[in-house]
Structure I
Amino acid sequence: MLKAGSYGEACEIGRQRAGKALSKQCWAIVPKIDEVDRALRTLAATGPTVREVHPEVCFATWAGHPMQHGKKHVEGRRERLALVAGYFGPDAYRSVREQVGSAHAADDDVLDALAALRTAERVLAGAHQTLPADPPRDSCGLPMEIVY
């Protein structure tokens, strides 16, 4: 799909290979996905390891259960803030929020970044896990995994 010349072509490829079309939201970021894919392939041969996280998986692992509320809801923000405050300290979120203006990142994006930071610390400590536990590799040899 990264090489498709149009949204319609990308949707057709998706239907043929995965049984579903590509969302317009995903199509809008295809150039960035392609850029990241090329960078990952270059880094795999010469540079540091890059790991992928999914903030909701990170938060669920952190809490010991899936979050009870969506991240855009007041209750969801509150439960994520509690995890952040308990790990990084009570002023961590506010400190980051002050440094990164709302024009640059939404509140839930800041919380997601803090979940990714905690996961990066787990990776450095060797305390992380992956989904799946024994990840397959893509055609370029890169692991297809989510780290948490």
Structure II
Amino acid sequence: MASETYEIYWNEYSADTYLYGSEIIYNGKDNVEFKNMLMPPGTVIKEWYSKVNFQAKRIEPALPIIDGESAYEVSVDIDTPNSKGYIIRFVFYDKYEMEAGNFILNGDKASFRCPLKTYSYKMQLINGGMHEFTFHNVKITEIEQKSK
């Protein structure tokens, strides 16, 4: 049984994007150029959600449903001038919308498990010192578990 891979793209919905002084060029769903020379490190540039209030935001969830039973691999395709300078952070919430845990990715690929009580989560792209980049996508793949 093959694992399913979910591709997350940068949508044009701007309420979840750091816009102050930012220049964003949408060349395609998998080719978004971002530039902001004044943005401080630690700034959340973009957020994606697994659960959204459609009535309020008029967008669909951008992240796949995941659970605490499986392991997942995340891979990031972002071009930066020095091949680094970004952080991907996952924040997991329980059914009462209280934070249940988080996972931080400092490279372009890693494996993670979410807490068993995860009900929803968000993914954040955080500035780790870069001023410009081209965002292609983030892929989340469920890792097959071998039964013993």
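We did not get these values from a lab; they are worked out from the coordinates using the rules stated. Because the structure is a prediction, the values reported are computed rather than measured. Cβ atoms are built from the backbone, for glycine too; each structure is taken alone.
Below, the figures for the structure above:
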{"item": "When Cα Rg over 2.2 N^0.38 Å is computed for each of I, II, the largest belongs to", "result": "I"}
{"item": "Top of I, II by distance in nm of label points 7 Å out along Cα→Cβ at positions 30 and 134, largest first", "result": "I"}
{"item": "Structure responsible for 2.0, with distance in nm of label points 7 Å out along Cα→Cβ at positions 78 and 102 calculated and labels I, II on offer", "result": "I"}
{"item": "Per relative contact order in percent (Cα under 8 Å, 6 or more apart), the highest-valued of structures I, II", "result": "II"}
{"item": "Test item: helix-only ellipticity at 222 nm (-39500 (n - 2.57) for each DSSP H run of 4 or more, over all residues; to 500) calculated as -500, pick one of I, II", "result": "II"}
{"item": "Among I, II, structure where Cα extents along the principal axes in Å, for residues 46-85 alone as derived comes to 40, 29, 11", "result": "II"}
